[in-house]
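Readers should treat all values here as calculations from the given coordinates under stated rules, not as data from a laboratory. Just so we're clear, the structure is a prediction, and the values are computed from it rather than from any experiment. Cβ atoms are built from the backbone, for glycine too; each structure is taken alone.
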Structure 1
Amino acid sequence: MREKVAVLFSGGVESSCLLAHYCRLKFLTLPVYVRCGFSWEITEYSCAQKLWLNLKKSYKNLLPIRVVFLKGVRKEGSLEIPLRNFFLVSAITSVAVRRGIKRVAVGSLGIYPFPDNNRDYFDTMERLISTGLREEFRVETPFMSMEKGEIINRFKDIIPLQLTFSCIKPVNGIHCGKCEKCMERKEAFVEAGIPDPTRYAS
C-alpha cells in the first residue's frame, strides 16, 4: 500500500515545495488548507488552488485540497500568532486520523524565534498525539533549519514560484510588496541569487 501524508498547505513557498517534496517521494499526498479567519486568506486560498492545479498536471498522487475551518488565537498583522503551530498541527492531524493517515508534514524552517517553532516543540506534539492514538504518529518538518533562499534554489525548476503567495496585506489579489512577509520573500530571492518572479503592488 502506498504511504500517505497530510501536508499543511497554504500556497506559500515552503508549503508548496513541501507538497512537491512528498509527491516526488511517491507519497499519496493530501494538502490541507486551514482557514483561521485572517483577512488575507481569500487571496491566499485562490493562489493555492492555482498552484495545486499546476502541480496536479505532474503528480497524479496529489489529492484534492481539504479545507479545515479553525477558530484559534487570532493576532492580525503580526508574524507571531500565539499557539499557531499547536492549532495548525492539531487541525491537520484531525483530518489525517479520520482518513487513516499516520503522518503529517509542516513546512516550518525554524528561523523565527517563536516558542512553537522548533523541532523540540514538534517532537513533543508527536509524542502526545502518538500516546493519545496508542500508535505511532509522525509530525515531520523536513525543511527545519533550512533557509528560505535554499528552499527556493532546491525547487526553482520544480515549483512555479510565481504562483506561490505569502503576503498579509494583499492589494487587488497580488503581493503588497511592503509587509513583513513580502520583505522576507524579496530577501529570499536575493539570497537564492535568482530573479524574483513575484508581482508586487509596490
Structure 2
Amino acid sequence: MAFPNLETELELVKTHGSVICVDEVGRGAIAGPVVVAATFFDAKSIRDFPEGLKDSKLIAEPKREAMAMAASKWLKHGIGEVSAAEVDKNGISASLEKAAQMAIDAIGQSPGRILLDGSHNWLGLPDLVQTKVKADQQCAAVSAASIIAKHYRDELMRELHKIHPSYEWKSNKGYASEAHIQAILSNGPTDVHRKSWLTRILNSEQTLF
C-alpha cells in the first residue's frame, strides 16, 4: 500500500467520530521555539489530499512552502509555539505539551481521538491519544501537520536570521550545525537560544564536531 494514505484516519473516524493529528518540529534545536501543528479530520473532510504530500523532512526545502499552503487549505488546522525562554524555564516535555494544546485549541473542535507521531505519548491525555511510529510518513493528515509545522518554524527562523545573521539560522534553523556552534563560541548566545542546552558548548574549548 502506498504511503501516505488515510487508512488510520478513516478507521479512527469510524470508531471515534473525528481525529486530530499532531506533529512537532524544533524539539532538538538549540535556538528558537518548539512548534506543534494539528490537523482535524472527520467524515466531512475531503479525502483527496495534496499530491506529493509526505513527511516534511522528505520534502525539499524549495517545495515546502507550496506543500504547506496546500496542506493548510486541505484541512482545518492549528499551530502552537513555545519560546526558547519557556523551554529553558519549563523543560522540553512541558513545552511540547503546551504547544500541542495551543494547536488543538486553535482548531476549536473536540477530538474523538488524537493521533500522535512516534512511539511516546508526550502529550498525555491517555484516554484520547493514540501513538503511531512513522505516522508523519504513513498518515496523510499527520504528514499535513508535519509540513505545516515545519514551514511555520522555518519562516520564524529565517526572520530571526535577519536579526542575528552570524548564527546562520536561515540554513540550520536553530539546530547545532558546525557554523552555529562556532558562532556561539565567538559571539555568545542570544535571547532566542535555549541557554540551558548550551552548557556543554560554552564550557568546552572544543566544538562538538
One of 1, 2 was used to compute relative contact order in percent (Cα under 8 Å, 6 or more apart), and the result was 29. Which label is that? 2
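Given that distance in nm of label points 7 Å out along Cα→Cβ at positions 70 and 134, derived from a single structure, equals 2.7, which label among 1, 2 identifies that structure?
On the way: 1: 2.7; 2: 2.2.
Source structure for this number: 1.
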Say we calculate mean projected area of the Cα convex hull in nm² for every structure; which of 1, 2 gives the highest result? 2
With distance in nm of label points 7 Å out along Cα→Cβ at positions 30 and 166 derived as 1.5, matching label from 1, 2: 2
